[in-house]
Structure P
Amino acid sequence: MRIEDRIRIFQIYSSSTKVNRVEKKKDVESTDKLEISCEARDFHAVLNAIKSTPDIREEKVNEIKSKIESGTYNVSAKDVVEKLIREYKQAKNGW
């Protein structure tokens, strides 16, 4: 197979594959904006207050330790039994 009209084929090919350059658009000045709701601010304040509160009350622990060491720490057997029964009932009910 012989192609006679090479110039015309080349012209057709080059015109169909021509890439047009796109001008770069000017930068548009825009600013991002973030608004935090009052509820989110309140939630954040509460969360920070909770984080700053210690899990263990050191003064209470130290008080009990000193009473135990001095032998003056007394717990009512009735209080212990009531607490055990309450905990058992809550565990049984799936609380």
Structure Q
Amino acid sequence: MADEADGDEFEQVRERAIAALERGDSVSIYLGLVHDDGANEYYFGNDVEERELREAATEQLGMLTRVLADQSGASVEEIANLAAERAEAMNLQP
């Protein structure tokens, strides 16, 4: 269970993300939500040419992997391996 400081930090990150979205100058967005009940939602959209999609997706994945590794104390490789295993098991629908 998160303590109050974690809750405050979470809310600050959430508010900064909303403000960044409202600027409207993004060309790629990914938002993954994990709910208390374990349900998952994701939103992924790009305003890039198809040939640029792989680069945009790789940039998104790289940022997320780096942040998760830093915050969890795991290596980038560990996070990437765990994510690959989990992705194989997921049955996500857009």
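For distance in nm of label points 7 Å out along Cα→Cβ at positions 9 and 73, which structure out of P, Q has the highest calculated value?
The structure with the largest value is P.
Could you figure out which one of P, Q the value -18500 for helix-only ellipticity at 222 nm (-39500 (n - 2.57) for each DSSP H run of 4 or more, over all residues; to 500) was computed from?
Derived from P, not from the others.
Given a value of 0.40 for FRET efficiency 1/(1 + (r/R0)^6) of positions 33 and 57 (r between Cβ atoms, R0 = 41 Å, to 0.05), calculated from one of P, Q, which structure does it belong to?
It traces back to P.
Identify the structure, out of P, Q, from whose coordinates log10 I(q)/I(0) by the Debye sum over Cα atoms at q = 0.17, 0.21 Å⁻¹ was calculated to give -1.03, -1.48.
Q
Taken together, the values in this text are just the output of simple stated rules run on the coordinates, not laboratory data. Small disclaimer: the values here were computed from a predicted structure and weren't measured. Cβ atoms are built from the backbone, for glycine too; each structure is taken alone.
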